[in-house]
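*Asks:* Read through the structures below before going on.
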Structure P
């Protein structure tokens with residue numbers, strides 16, 4: 001669920017852990033969090049019509065786990081501290 005170009009900061013790990021506990025349609029967990037150059041983004045391939053819903057649920061759970069910041073809108077959105 002996490003693709004990282006190095007060792008992510010703790011708040012990123014906590015956010016991803018929380019997102020792994022999020023429900024998703026058909027239990028597919030299609031969301032990928034990308035940690036690159038100190039930035040986090042969230043993406044889905046949009047292969048199923050429920051993927052964007054799963055993205056929103058995973059992003060909300062990530063925020064709860066990270067305990068800081070918020071997501072910008074959309075697929076491929078960046079997390080802002």
Structure Q
């Protein structure tokens with residue numbers, strides 16, 4: 001996703017393990033401290049499955065085309081801050 005600052009914003013699509021119900025806040029908090037500040041996702045979408053080819057490779061182009069959907073959580077809009085370390 002394009003950022004108003006010229007950099008790309010990071011979106012992550014998560015398929016939870018069976019029985020798990022992570023929140024977008026938990027996902028972002030998990031990333032914080034484990035990833036570079038600029039790599040922590042701004043957008044989180046929890047999905048049932050990822051689009052795959054017949055050989056089970058993820059089709060990243062389809063995910064990019066989907067962009068921000070109504071089901072996408074936006075950390076900035078939600079006011080969830082991440083400390084720069």
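*Asks:* Taking -5000 as the value of helix-only ellipticity at 222 nm (-39500 (n - 2.57) for each DSSP H run of 4 or more, over all residues; to 500) derived from one of the structures shown (P, Q), identify that structure.
*Replies:* Q
*Asks:* Out of P, Q, choose the structure whose coordinates give log10 I(q)/I(0) by the Debye sum over Cα atoms at q = 0.10, 0.16, 0.17, 0.25 Å⁻¹ equal to -0.19, -0.50, -0.56, -1.23 when calculated.
*Replies:* P
*Asks:* Say we calculate mean count of other Cβ atoms within 10 Å over residues 55-62 for every structure; which of P, Q gives the highest result?
*Replies:* Top value of mean count of other Cβ atoms within 10 Å over residues 55-62 goes to structure P.
Laboratory data are not the source of any read-out in this text; all were calculated from the coordinates shown. Since we're looking at a predicted model, the values are computed, not measured. Cβ atoms are built from the backbone, for glycine too; each structure is taken alone.
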